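Peer 1: Take a look at the structures listed below.
Please treat every number below as a calculation from the coordinates, not as lab data. A quick note: this is a predicted structure, and the numbers were derived from the prediction, not measured. Cβ atoms are built from the backbone, for glycine too; each structure is taken alone.
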Structure I
Amino acid sequence: MMRQVLLVFLLTFVACLQVQGQAYSIIDKRAIGYYEEGESFLSRKQFGEAADKFRDAYQRSKDFYEAYIRHAQTLLTTGRSEEALEVVRLAENRLAIKDSDLFRGRLAWLKGQVLVEMGHFEEALEAVEQSTPYLTEEFTASDSYRENMQQFRMIEEGIRNPLSLNKEKLPAPLNRFQLQYFPVLTADGKRIFFTKRDGMSARDHEDIFFSNRDEGDWTVPEPISLSINTRYNEGTCTISADGRLLIFTSCDTPDSFGSCDLYLTERVNGSWQKPRNMGRNVNSRFWDSQPSLSADGRMLFFSSNRPEGKGGNDIWFSKRDETGQWSPAENLGQPVNTSGDEVSPFVFFNNTVLFFASDGHSGFGKKDLFISRYTSRGFGAPENLGYPINDQKDQLALFITAQKDYAYYTENSYHQGKADSSFLYRFDFPEEIDLGENLVVTEGRVLNEQTGEPVEAVLSLVNLENDSTLYTFRSEGEAGTFTMIYPDKSFSGLYVEKQGYMPRIFNADRDNLKNQKNLEIYLEPISSGNRFVFENVFFDFDDTRLKSASISSLKRLVAFLETHPAISITIAGHTDNVGSDAYNLTLSTQRALEVKEFLVESGVAESRIDTRGMGASDPLVSNETEENRAFNRRIEVIIR
């Protein structure tokens with residue numbers, strides 16, 4: 001935002017001066033001629049030539065304050081802030097000879113802007129304070145003044161109340177290239193992906209590299225895959241939480257729609273498949289890049305400069321349906337997108353917090369990092385992440401681990417206002433920034449119960465309160481491995497399903513699935529006499545009516561029977577040992593009938609369903625404790 005405001009300020013500043021009733025502060029026609037030549041170059045954005053003419057103007061006439069100011073502004077706009085500060089100080093020294101409140105205020109104000117660009121925030125605030133008594137009402141009524149004052153107030157608040165964090169450059173063997181940027185980590189934090197480039201010239205193309213963390217140390221980075229890295233530019237990638245789906249940017253490839261497009265590849269049996277262009281629903285004839293995929297792989301955010309947006313670069317999104325198709329991309333809109341640039345989106349693992357970089361919102365310098373939280377009305381007003389996460393430099397490509405312990409990002413180094421290198425950094429993520437509920441990371445395998453071989457199954461985490469699917473994952477066929485990451489909701493169910501197998505149903509809290517590292521889930525092939533506990537079917541104590549939280553499991557059973565039309569089942573009801581045998585038999589029978597009634601009303605043929613009341617005759621565990629009795633109060637499904 002700073003550079004953008006400076007340019008506007010630069011192109012309108014002289015008009016403000018001329019309104020004061022004088023064209024220039026000097027009468028030397030040759031000096032004025034140099035100045036006006038500089039203005040002509042400036043109007044064509046020939047900044048180097050303009051700067052030379054403004055310098056010629058005040059070297060010809062030492063008290064030509066407009067030329068000092070214009071020269072300093074031009075230098076500042078082109079990133080030469082140290083030179084700009086020298087020019088401002090040179091002009092201030094002249095003010096001691098020829099006192100002028102008008103120029104004293106303008107110079108102090110400009111000095112504050114220069115010092116902000118250099119990161120000298122305390123000195124900048126002091127300079128702005130010194131300028132205040134000398135600024136006219138007309139000057140302070142300008143939009144550029146108000147925008148800059150908003151920035152200065154933010155800076156003052158930031159340095160007075162800084163966040164406590166420790167930034168550190170990632171150690172060797174990482175950061176071994178001239179340019180590495182856009183870090184992305186797997187859900188377990190054990191693998192980092194990033195974009196690598198050897199230089200800034202057009203000949204230096206991008207590739208995706210990765211490194212593994214082995215007992216705290218990172219391995220030497222290596223290319224991700226020959227099927228992904230080509231002679232074209234590949235970079236800025238995102239990966240699903242289970243590590244199976246990768247989306248990345250490739251530029252100037254033969255099948256692209258625009259300058260840069262998004263491509264998708266999946267890992268099958270440990271190998272990345274040939275990438276495919278994500279198509280016209282996602283990509284455009286313009287620049288589409290910097291993707292961020294939600295943890296479950298169903299929502300994609302990215303940055304694009306297509307003209308239908310709100311400004312230069314905007315954040316866009318696309319949704320993936322059950323068939324794997326991506327919806328037409330939509331602009332995220334206000335209040336996230338502005339007339340400036342919004343880039344490098346990152347959606348946190350809970351799908352409700354979005355981070356991005358922007359120069360269109362009020363910030364500390366160039367591009368700052370912002371957070372926007374999802375509500376029932378969409379993503380809310382962005383909040384600056386504060387100081388010292390943000391400073392006078394560009395902050396880009398934030399990635400926060402699922403465990404909320406570290407934030408990874410890219411920091412550029414500059415030479416004469418231009419980025420000439422970039423490195424990967426991280427910092428302890430501040431607890432003051434609320435990321436919502438804690439996340440659970442569960443890793444394991446799905447196996448065939450009879451053979452022990454891996455099974456490629458679908459794992460669905462469902463909110464039992466409203467029957468909404470929170471996340472869907474898959475186990476990988478070669479090893480049957482999976483990684484699930486999801487919010488720490490106690491009232492959720494996990495469904496593990498594969499056609500031809502009996503489903504496994506869990507209550508995530510009661511069955512202690514959270515943060516498991518080597519969870520093994522066994523699926524049993526369907527055959528007569530097999531049975532499974534029909535979890536997450538709830539009745540109130542001493543009641544036969546199904547509770548609303550049972551709907552999710554009941555729908556899953558309907559789908560199971562529709563997928564396997566040759567199967568008939570018996571619904572068996574069980575109770576604990578509280579009460580008489582006769583009463584428990586009746587209660588369990590009525591509960592089984594209640595489940596059958598739901599299935600029949602959902603379209604399952606009545607002839608396919610038998611019921612049986614078991615009472616307390618077949619406990620899973622002893623009835624000595626309330627916890628055990630809760631396990632024994634259950635519904636089972638038996639294949640006939």
Structure II
Amino acid sequence: MCGIVGAVATRPVAEILLEGLRRLEYRGYDSAGMALLDEAGQVVRLRRAGKVQALADLLAEQPQTGEIGIAHTRWATHGKPTESNAHPHMSGERLAVVHNGIIENYEPLREALKADGYVFNSDTDTEVVAHLLDQTLKTGLSPTQALRQCVARMEGAFALGVVHADYPDQLLAARKGSPLVIGVGMGENFIASDQLALLPVTDRFMFLQEGDIATLTTHQIQVIDAAGNAVERPVSIFEHGQAAAEKGAFKHFMLKEIFEQPEVMKRALEGRISQGHLLEQAWGVGASAYFDQVKQVQIVACGTSYHAGMIARYWIESIVGIPCNVEVASEFRYRDVVLPQNTLLITLSQSGETADTLAALREVKQRVLASLAICNVPGSSLVRESDLALMTNAGPEIGVASTKAFTSQLVALLMTTLILARRTGLKPEQEAQIVEALIGLPTLIQSLLSLNDSIAKMAEAFAEKHHALFLGRGTLYPVAMEGALKLKEISYIHAEAYPAGELKHGPLALVDKDMPVVAVAPNNDMLDKLKSNLQEVRARGGELFVFTGCEQSIRDEEGVTTLTLPAVHPLLEPLAYTLPLQLLSYHVAVLKGTDVDQPRNLAKSVTVE
């Protein structure tokens with residue numbers, strides 16, 4: 001969740017570091033800082049609690065011309081969000097460290113370092129890294145070997161950036177369980193926790209693998225692997241372009257990303273369809289052999305991705321006809337899981353670095369037939385450590401509240417369902433019919449965006465509310481859950497979702513004129529049942545807001561506001577009905593004046609437990 005930026009160049013790097021931090025603000029943070037080597041060969045450290053702008057103001061007061069430096073945005077895990085706990089952390093006056101992740105054994109290391117005379121000035125686990133590295137360097141090792149020895153002594157998941165005044169031409173980096181990328185420039189090189197941070201200076205990137213340690217100078221990048229061997233990591237070109245990280249004409253990244261979904265749907269399908277059928281090769285080498293043996297599916301995910309998995313369970317069990325379990329990763333990884341023979345593990349993550357999902361994969365990887373990662377980041381840990389991977393191709397998602405990543409995951413899950421269903425009786429003509437509907441999905445999503453103004457007006461009824469209830473049935477129940485999550489994430493309205501049939505088993509006690517009830521009601525075989533549930537709400541004075549696929553069945557009347565969506569293939573209903581709920585949450589948040597793209601207390605990429 002924290003952000004790292006580092007640079008070694010033949011020009012001043014302070015503004016490069018600052019801009020990189022600005023581009024990492026979406027990850028969530030509570031303080032910011034940087035350390036640079038000045039012309040006198042001294043480490044100058046600047047830190048501020050709060051927003052990156054506070055650091056920018058400090059830099060304006062104290063301009064720096066250093067040509068090598070590291071910078072960081074911190075999301076508190078150890079110690080309060082104060083300036084003294086902000087990164088970089090130092091050992092003495094000559095060594096500075098920035099760190100993402102958690103050092104799990106920092107307490108015994110801290111006590112041992114104190115016994116050796118080191119004084120700690122913060123409550124963080126990161127300061128242990130600085131002192132430990134300083135202690136190790138005193139044994140006469142080179143910086144690279146000293147850092148390697150330190151990494152071997154530390155337990156946990158982390159990424160590190162280091163500068164040292166005694167080695168003014170070297171920027172050090174290490175990766176163990178937390179993402180870190182190297183930006184390759186001309187006469188300058190960079191490190192960052194996310195490619196987006198470096199797009200103003202390079203579009204060429206090298207992904208460090210688990211256990212890698214890198215030494216960067218202006219003209220050279222040297223990498224050693226976990227075994228200490230010199231290795232070369234391939235350099236790739238960032239494919240999405242700098243505009244992907246900019247808002248353009250939109251007021252917020254979230255709105256931009258909602259409106260990008262027609263194009264995202266096209267990208268999710270590209271290269272995976274030929275003559276009306278899906279190409280199994282898109283799932284990876286050996287995918288067909290794995291899929292031939294699958295008898296059960298286990299889906300593991302967190303947050304929004306978990307809701308996508310819940311929808312997929314309906315698809316897999318109804319179309320493929322095999323059992324499918326879905327579980328929150330933070331529970332799955334700590335449970336004594338029983339996995340039947342020939343289980344396919346599907347992990348879902350936008351970033352591919354979600355700590356609990358990654359840990360769940362590592363926990364059971366050897367006990368499943370195969371692991372399939374559905375992810376948005378090709379170089380991520382989840383992708384690299386899975387047997388198979390299907391990229392969602394959603395492009396960078398900056399808004400903390402996931403929108404296009406969720407719908408692209410649904411497309412990937414539905415395609416995977418069809419591939420599995422080939423083994424259990426799905427006929428070619430049936431597959432072709434569903435694929436045709438998928439091909440028409442971008443046009444459908446584009447038509448749904450035309451409802452934006454109507455939804456914005458509907459949002460006015462929520463501006464002064466403090467609670468909301470979302471209802472759905474079948475595959476639309478997880479859609480209701482996702483709608484409730486979006487509303488609570490960005491508008492801070494307490495929202496819950498229930499299967500509509502559960503109303504009388506408790507939630508109905510909450511319904512009154514002050515609690516709006518949102519229902520997703522496509523024109524399917526559950527509509528009549530849902531209408532009965534909605535009558536229960538009206539009988540208690542509850543105000544209904546219904547997104548429906550049948551204008552004749554549910555009409556506007558006192559206490560009932562409806563919005564009719566276009567007809568859609570039944571399998572695509574979850575995708576179609578998700579979009580208006582995203583827009584509703586967005587417009588409510590705008591009316592309430594909250595920080596839409598960076599809601600309080602949340603972070604985009606949850607890389608710690």
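Peer 1: Using FRET efficiency 1/(1 + (r/R0)^6) of positions 480 and 592 (r between Cβ atoms, R0 = 35 Å, to 0.05) as the calculated read-out, with 0.55 as its value, let me know the right label among I, II.
Peer 2: On the way: I: 0.55; II: 0.95.
So the calculation was done on I.
Peer 1: Between structures I, II, where is relative contact order in percent (Cα under 8 Å, 6 or more apart) highest?
Peer 2: Structure II gives the largest value of relative contact order in percent (Cα under 8 Å, 6 or more apart) among I, II.
Peer 1: Let me ask something additional. Work out Cα Rg over 2.2 N^0.38 Å, for residues 296-463 alone for each of structures I, II, then name the structure with the largest result.
Peer 2: Details: I: 1.21; II: 1.11.
That would be structure I.
Peer 1: Assign the value 13.4, calculated as mean count of other Cβ atoms within 10 Å over residues 376-383, to the correct structure from I, II.
Peer 2: Details: I: 13.4; II: 21.9.
Derived from I, not from the others.
Peer 1: Assign the value 27.9, calculated as mean projected area of the Cα convex hull in nm², to the correct structure from I, II.
Peer 2: II
Peer 1: Assuming 0.70 is FRET efficiency 1/(1 + (r/R0)^6) of positions 112 and 232 (r between Cβ atoms, R0 = 41 Å, to 0.05) as calculated from a single structure, say which of I, II it is.
Peer 2: Numbers: I: 0.35; II: 0.70.
Working through the options, I get structure II.
Peer 1: Out of I, II, which has the highest value for distance in nm of label points 7 Å out along Cα→Cβ at positions 536 and 600? Don't skip to the end; give the middle numbers.
Peer 2: On the way: I: 2.6; II: 3.4.
Max of distance in nm of label points 7 Å out along Cα→Cβ at positions 536 and 600: II.
Peer 1: Here mean count of other Cβ atoms within 10 Å over residues 200-207 was calculated and came to 13.2; which of the structures I, II was it taken from?
Peer 2: Values: I: 13.2; II: 18.6.
Here the read-out was taken from I.
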